[in-house]
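Participant: Below you'll find the structures, each written out as structure tokens.
Derivation of every value follows stated rules applied to the coordinates shown; laboratory data play no part. Everything numeric in this text was worked out from a predicted model, so none of it was measured. Cβ atoms are built from the backbone, for glycine too; each structure is taken alone.
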Structure I
Amino acid sequence: MSTITSENAQPKLSARERLLAAADELFYAEGIHTVGIDRIIEHAGVAKASLYNTFGSKDELVRAYLTGRHESRQRRITKRLEDYDTPRAKLLGVFDALTDYVALPTFRGCAFANASAESQPGGVVDEVSTSNRTWTRSLLTDLAREAGAGDPDALAQQLMLVYDGAITGARMDHRPDVGVDARRTAEILIDSATA
């Protein structure tokens with residue numbers, strides 16, 4: 001639980017919160033395998049024992065980092081979808097949320113794709129990444145069904161490809177506006193699938 005410092009009345013982050021913030025920043029910017037535990041501990045300003053007492057291992061810290069990224073994505077998309085009234089508009093709203101995300105100055109691609117590229121199949125990264133993709137695909141499938149798509153699963157799969165491609169394109173081509181193109185592509189697919 002956070003405590004209040006008397007000096008500036010700002011909440012003081014717990015060791016767990018500081019470790020997660022350091023892991024989030026360093027893993028996302030530099031990669032999971034290139035950032036060692038000692039670097040995270042130093043960046044967080046905690047004792048080594050704090051990391052092992054809190055997470056037990058680097059793998060569990062990686063799990064917590066990616067779980068945090070997954071929850072952040074869920075909140076970001078869900079909050080954005082509150083701006084829309086119809087399933088079709090919400091489907092397109094997923095791409096509006098994507099456009100907002102890839103335009104952030106800290107954007108360095110998909111945290112899950114980045115982590116997966118440097119990890120072995122079947123580990124912690126796969127587990128959390130699969131949960132993230134399952135949630136995204138389910139959201140798209142449910143919205144496609146509600147929008148009247150003849151084959152909601154097929155439309156969701158097509159939209160996932162557009163979504164993934166936009167994130168990769170934004171990172172690789174340094175094009176934060178790629179989300180606008182992805183939204184236009186999604187609109188064509190949605191209109192075709194719901195005609």
Structure II
Amino acid sequence: MARTQAADYEQRRAAIIERAAELYAERGFLGASIADLAKACKTSKSLLYHYYGSKEDILFDMMESHVQALLRAAEEVASQSLPARAKLTALTRALMALYVGAAARHKVLLNELVHLPPARRRKIVGQQRRLIALVEDILTELQPALVKTPALKRPSAMLYFGMINWTPIWMDPKGPLSPEDIADMAAQIVLDGLPQTKAQA
């Protein structure tokens with residue numbers, strides 16, 4: 001007879017993910033064993049295996065849930081009828097709001113993707129690329145000349161992400177600047193600092 005799932009099954013999985021994110025961010029994926037995670041969760045290895053089949057399953061679920069949340073937020077902003085400048089600001093605020101409290105998950109995503117097997121790694125990368133493409137579209141709205149210089153689209157988007165992706169590592173949500181303030185600063189740098197393309201010169 002199949003074992004019945006507890007009513008709080010998903011909540012327990014989410015709690016495991018949160019503890020694993022902290023542990024993997026601190027020690028690295030390879031440096032943290034299932035025994036270490038069980039200790040951090042104050043449970044047994046056998047109970048962990050009831051919720052997840054392997055360390056890899058935990059890592060994948062952690063990364064996918066984080067990237068999907070970012071992608072959903074970006075898609076919601078992209079679907080709105082906003083001017084491009086307002087859209088970029090709204091997107092940056094939405095991403096920054098998700099970064100708050102997710103420093104460990106984000107660090108793991110940036111540093112441990114290589115430890116997923118190829119098929120799962122491709123799935124995460126595919127979601128990341130959809131997120132990048134949404135930013136490329138907004139930047140093209142801001143600077144239509146990028147249509148004529150497509151080689152600049154991806155670097156422009158990656159420079160944007162290079163600026164905001166590390167904020168969870170250093171940002172203090174309780175500091176003198178709120179996450180929304182920092183998001184507005186980042187958007188302002190892009191909005192008023194995009195270089196002129198040769199097509200516009």
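Participant: For distance in nm of label points 7 Å out along Cα→Cβ at positions 165 and 181, which of the structures I, II scores highest?
Facilitator: When distance in nm of label points 7 Å out along Cα→Cβ at positions 165 and 181 is computed for each of I, II, structure II gives the biggest number.
Participant: Rank structures I, II by distance in nm of label points 7 Å out along Cα→Cβ at positions 101 and 125 and report only the one at the top, that is, the highest.
Facilitator: The maximum falls on structure II.
Participant: Okay, moving on. Say we calculate relative contact order in percent (Cα under 8 Å, 6 or more apart) for every structure; which of I, II gives the highest result?
Facilitator: Structure II comes out on top.
Participant: Rg and Dmax of the Cα atoms in Å was computed and gave 19.5, 72; which structure, I, II, did it come from?
Facilitator: On the way: I: 19.0, 62; II: 19.5, 72.
The structure behind it is II.
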